[in-house]
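The structures come next, written out as structure tokens.
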Structure 1
Amino acid sequence: MAQPVHFDPYGQAYLHDPYSIYARLRDEAPVYHNPEMKFWALSRYDDVVMAHRDAATFSSAGGVTIEGTEAAMPLLIVKDQPEHNWAKGLVVKLFSRPRMAALDIFIRRRAIELLETAYEKYGPDGEFNFVSEFSVELPLSVISELLGIPEELRAEVHELANTTIYRGESSDPEAQARAMMRTIELYTGLAADRRANPRDDVITTLINEEVTDEQGVKHSMSDFEIAVRYNEMGFAGHETVAKAIPNAAMAFHRFPAERAKLTADRSKMANAVDEILRLEPPSQLQGRTTTRDVTLHDVTIPAGQRVMLCTGSATRDPRAFENPDVLDIDRPLDNRSVFFGFGVHKCLGIHLARQEIAIALDEILTRFPDFEVDPTRTTRAVMSNVRGVSTLPIVLGKHA
């Protein structure tokens with residue numbers, strides 16, 4: 001007799017193959033309960049979308065990870081309505097379409113620089129780590145450029161982010177707390193400096209920004225609140241894209257016909273990016289807390305329970321997507337993917353993330369159309385709610 005499905009997001013089985021576990025969850029336990037880790041999980045597409053949209057029932061205020069420790073921070077992702085509205089209003093202008101469009105030249109220039117530097121260093125046949133030398137560096141440079149993070153702090157910001165979200169067997173909660181405190185310290189220092197010495201930059205803009213809530217109360221941000229928002233945007237702005245780009249390279253390795261189609265016709269790029277994010281979403285899990293009893297599929301989740309919304313499962317649900325385990329860059333998605341969230345917590349950086357991935361793929365396919373990666377020699381680390389490789393060997397091949 002088969003054993004009941006077991007879902008441990010920090011376990012080795014999930015680390016190496018979450019999708020077979022998701023398939024069993026969808027079929028056998030669409031409302032799953034892990035009493036030891038004290039969470040429930042929704043895995044079917046319709047249920048995940050419903051929960052994202054019903055923020056009154058599935059609250060973010062208790063945190064978005066299994067542990068929920070981030071709930072103590074004034075993060076945008078843990079704010080519910082109506083507070084979420086005015087808090088989001090303080091930063092939404094930073095991610096406007098015109099501002100994102102203005103970053104195009106910088107993103108492309110930095111992508112070219114990283115690729116050409118690697119080619120000069122390793123040549124057409126030399127192997128290197130695509131993650132550390134390209135996919136991390138590009139979004140880290142971009143979000144730092146957008147937010148005004150000094151170059152001398154960028155490497156430390158990346159390492160602190162990795163420490164904060166690491167959940168492997170050797171993870172250290174105290175080290176995670178120290179990393180978070182150090183990150184906030186860095187950003188608070190930047191905010192304090194700009195308050196004393198205003199410049200024409202994003203931090204100064206945030207300091208001067210003021211919004212009025214539904215009750216007519218005006219709100220602005222303290223240095224600490226700006227630091228917390230920077231921590232949030234800095235993590236979301238580089239960690240997810242850093243994982244999405246190697247995911248794309250590995251997807252093209254598995255589905256060479258799709259790679260050939262995109263190489264031949266770049267007008268398919270926007271849809272290809274969304275299809276890659278559907279197949280391998282970097283953000284796999286989003287935590288919520290129930291504000292009332294919820295009954296789904298004849299199972300009742302009591303009020304006050306942590307519920308993990310399994311994005312990585314929803315985007316592979318055959319009830320919503322035909323042949324969901326296959327990359328098809330011509331797939332009509334019709335805004336049905338949930339990799340950027342739904343409802344009030346839909347990602348602010350949607351345009352920027354798509355922009356970076358598209359430019360990265362465009363430049364590597366143009367300059368090194370014969371590049372090859374080796375997914376059999378990747379390494380992965382257990383993270384709180386994101387999934388991606390830490391290493392991916394690549395050989396660029398002949399320069400076009």
Structure 2
Amino acid sequence: MIDIFGPLEQEGTKATVRAWLKKVGDTVAADEPLVELETDKVTQEVPAPADGILAEIALASDSEALPGALLGRLRPVGEVAAPVVAATAAPEPSLAETRLSPSAKRAVKELGIDPATVTGTGHAGRVTRADIEKAAVAKPAAPPLPPAPVEPPAASGLRSHSIPHDTMRRRIAEHMSHSVSAAPHVTAVFEADFSAIIAHRRAHKAAFEKAGVNLTFTAYFIAASVAAMKVAPSINSRWHDDRLEIFDEVNVGIGTALGDKGLVVPVVRGAQDLSLLGIATRLQDLTDRARQGKLAPADMRGGTFTISNHGVSGSLVATPIIINQPQSAILGIGKLEKRVVVRDVDGVDTIQIRPLAFVSLTIDHRVVDGHQTNGWLSRFVEVLETWPKGDGK
């Protein structure tokens with residue numbers, strides 16, 4: 001028998017068996033996807049370790065899969081034996097329309113979608129649970145019912161409907177709850193004038209585009225974060241019960257929203273060694289693949305600091321932004337808007353219109369205090385507001 005093991009390293013708090021892509025008795029080829037594992041951050045396929053016949057499923061759908069867990073076993077091609085199914089494997093309903101994973105079958109029943117009408121995006125065109133959920137969102141609403149007779153309000157109860165939590169949403173909830181309970185959160189808020197980086201971006205955006213790179217404000221935020229780490233290195237750290245581990249590399253995670261499916265945090269590694277062009281290039285690759293669902297687990301591993309640009313969805317200030325454990329801090333960027341301010345010009349107070357945004361740093365108060373927090377933010381704002389006009393690379 002050939003054992004099928006889950007990955008020893010996984011990105012996220014816990015992994016769950018989302019669906020088996022083969023059933024017991026199926027013949028599989030080496031490296032062919034066998035089973036999907038899902039965490040709060042990513043879904044990944046575990047391939048077959050060799051050619052063979054799926055003989056045993058050790059962990060059924062919705063079972064928790066620890067790192068390196070035994071998922072099932074293959075029997076070498078040519079050996080004949082009765083298939084064995086783990087006692088935890090629940091019987092799966094049959095659907096004549098097409099072959100679906102158990103997770104996708106449940107979504108069909110829950111959401112009332114005909115899988116024959118759905119275009120599959122999985123391996124070899126297979127219809128996945130995500131395809132079913134997407135089809136449900138796009139499904140036209142039923143025609144409105146005629147108005148009901150007016151009746152007195154019911155004595156108890158409210159009209160409502162339920163949406164089952166998917167695995168990613170449950171894992172995000174667990175991760176956020178753990179962070180709040182583990183670390184005392186404190187948030188400091190500063191205001192940053194974006195005039196300098198707006199001017200620099202306007203002057204160099206075309207040159208970046210010629211290199212195939214979109215120059216975004218987030219690239220400046222990453223570069224300014226690297227500079228601020230030199231003032232308060234403890235921000236780039238991890239708390240242990242007996243010590244503080246301060247990282248020499250600045251690996252910046254960028255919170256990327258996936259609509260109602262939650263968010264992922266791809267990591268720009270080694271930002272301390274990158275130019276603005278290098279940061280923008282790596283950032284564009286990661287965010288593009290995140291929105292296409294093509295990130296690998298390694299793309300979200302090893303972050304030491306995180307940026308949440310919540311202002312893109314309209315909020316001025318969000319607090320506290322929950323720290324991405326086991327990191328020690330997270331930067332929040334609010335909505336950019338023009339505001340009236342008073343500025344000193346040659347000793348005279350003047351009223352000016354400036355592009356401003358609130359920037360916040362939420363810290364683990366076990367790790368740093370207000371002095372380091374404010375020092376970090378002061379340097380971050382200073383870098384943005386004094387960005388040089390020279391070469392953009």
Structure 3
Amino acid sequence: MVSTDIFSQMPSSLYDNRILVVDDTTINRELISSYLKTAGYRNIVTAVDGEDALEKIKQVEPDLLILDLVMPKIDGTEVIKILRNDKKTSKLPILVQTMISDPEQRKEAWAYGATDIITKPIHKLELLSRVKVQLQNSYLIRTLEGYQRLTSEEITRALDLQKTLLPSTQQLQELSEKYDIKVDSLFLPSRFLSGDMWGIYEIAPGKLIIWICDFSGKGISASLLTFRLHTLFLEYRYKILSPTELIRSINNRLKEMIPIGHFCTCLIGLIDLETKKMSYVSASATHPLVYYPNEQKFVIGDGSGIPLGISSEVAYETRTLEIPVGSSLVLYSDLLWEDIGAIPGISFLPEKLPELIYDLQGRSMLKVIKEHIHALGETSFSDDLTLIELSISR
């Protein structure tokens with residue numbers, strides 16, 4: 001469950017906020033405290049200088065600091081520096097009160113992180129107005145940050161759940177050991193959650209269904225549709241064994257689910273490990289590739305077709321690709337086709353593929369792409385990125 005204590009420490013009322021008044025002159029501390037108490041503020045703490053203020057801040061964790069600049073031991077400017085360099089107090093509202101009228105000195109207070117400045121002698125109405133504004137602003141900021149953290153936690157959990165819909169490491173390992181194949185994949189959402197989804201499962205001895213789909217749009221709306229799609233594949237997994245019938249049935253169901261204006265590109269293939277061929281149907285997917293690392297060549301399949309969810313009862317053509325021993329089937333989302341500069345040196349555009357294959361020098365296509373992404377460091381792409389490489393060893 002998402003933590004609910006994000007908001008629990010926030011004051012229930014504006015007047016419950018903890019206010020720390022710092023001034024080395026007793027009469028000023030008492031005057032400001034009196035103004036605040038008369039206005040209804042209930043949690044007023046005072047400090048006699050900068051050193052005392054820093055200790056009190058640790059003890060009471062104030063919601064607002066009213067700070068004099070000119071003080072013995074540690075002056076107000078130094079207090080501001082210390083607070084702004086501490087993660088716990090970096091956003092604490094600091095209302096500076098000072099007799100300094102020199103614009104340069106006041107500018108220095110702003111530069112070090114003062115939130116607002118009020119000039120002595122203190123006028124009651126001005127003080128109360130500025131205190132109220134600062135507390136209200138602080139409350140709004142903390143509320144927004146709280147909701148942001150809640151949303152981030154929820155999205156993280158949703159992404160974790162979405163990843164569980166993908167083939168697990170154990171499932172892929174079992175297929176690899178059973179049929180002497182290797183299946184490796186890459187799954188990178190562009191914006192928190194992904195509109196991509198893929199899967200692979202066995203329908204009969206030596207026969208595997210593999211599929212990859214990509215919903216239009218990004219983020220939460222697209223990701224919700226992937227959950228629906230995954231449910232459909234589970235529903236039809238043992239009922240429909242033909243890629244042609246499977247894509248037709250899924251298309252008709254998605255036509256009822258997908259909002260107008262949205263669609264899903266998809267490729268579904270039936271891999272026969274005995275004949276080393278894949279019969280497949282495509283709904284405007286990226287072209288499938290068969291990569292021959294030892295010969296440094298490739299074969300492009302046909303990914304054309306009408307996207308899913310646009311029209312009912314579409315006739316999808318069945319096509320065939322050979323995947324001989326020593327070759328790899330490569331399926332991927334359209335980032336590697338549409339955004340040429342997303343990963344420097346990597347493009348699946350037909351005219352760019354000969355150069356890419358040459359640069360691979362017989363290495364695993366997916367492994368090299370992972371290396372390129374790692375070299376980019378922390379980065380985000382314009383679209384979701386999914387890549388599957390299925391290699392046949394014998």
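Summary of computed values
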quantity	calculated
Test item: semi-axes √(5λ) of the Cα gyration tensor in Å calculated as 31, 29, 20, pick one of 1, 2, 3	1
Comparison of 1, 2, 3 - label where FRET efficiency 1/(1 + (r/R0)^6) of positions 118 and 294 (r between Cβ atoms, R0 = 41 Å, to 0.05) is highest	2
Entry that produces -15000 once helix-only ellipticity at 222 nm (-39500 (n - 2.57) for each DSSP H run of 4 or more, over all residues; to 500) is calculated, selected from 1, 2, 3	1
Which entry (1, 2, 3) yields the derived value 90, 32, 31 for Cα extents along the principal axes in Å, for residues 22-213 alone	3
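Coordinate-derived values only; no laboratory data. Just so it is clear, the structure is predicted and the values come from calculations on it, not from any experiment. Cβ atoms are built from the backbone, for glycine too; each structure is taken alone.
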